[in-house]
Structure I
């Protein structure tokens, strides 16, 4: 729940009594991918294996990440 509140502070959204928080899809995608890139880079520098944690974070916001993305990030 805290992640949703944090995201709501930074990503444009609307609130619907029926559907709850509805984020702007483009803004949410940019937010999620920016966080994935930054956190993945930081975790690599620290020697932390965190693919599963990053995938779970993205999944909580409605995104399914493939392992291929992390393989590409590891090469750069």
Structure II
């Protein structure tokens, strides 16, 4: 998938656990874990807003676009 979720990277930079982030953004651990592992198919803007607010970051710090064609040719 060309969208990479770097939530775990931002959480590590901010030294925040999945449990703490879950409480701050009012999402279940399960849903947050799905997002963190990159298995989510979509994210609501309101959820993205809450996560960015809790982590004091920009959406681009969490979501990254990688062109599949470029990624496969660089291997």
Taking 21 as the value of relative contact order in percent (Cα under 8 Å, 6 or more apart) derived from one of the structures shown (I, II), identify that structure. I
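Taking 1.20 as the value of Cα Rg over 2.2 N^0.38 Å derived from one of the structures shown (I, II), identify that structure.
Structure I accounts for this read-out.
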Working back from -20500 (helix-only ellipticity at 222 nm (-39500 (n - 2.57) for each DSSP H run of 4 or more, over all residues; to 500), computed), options I, II, answer is structure I
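Read-outs: derived from the displayed coordinates by stated rules, not from any lab. All of these numbers come straight from a predicted model, not from anything done at the bench.
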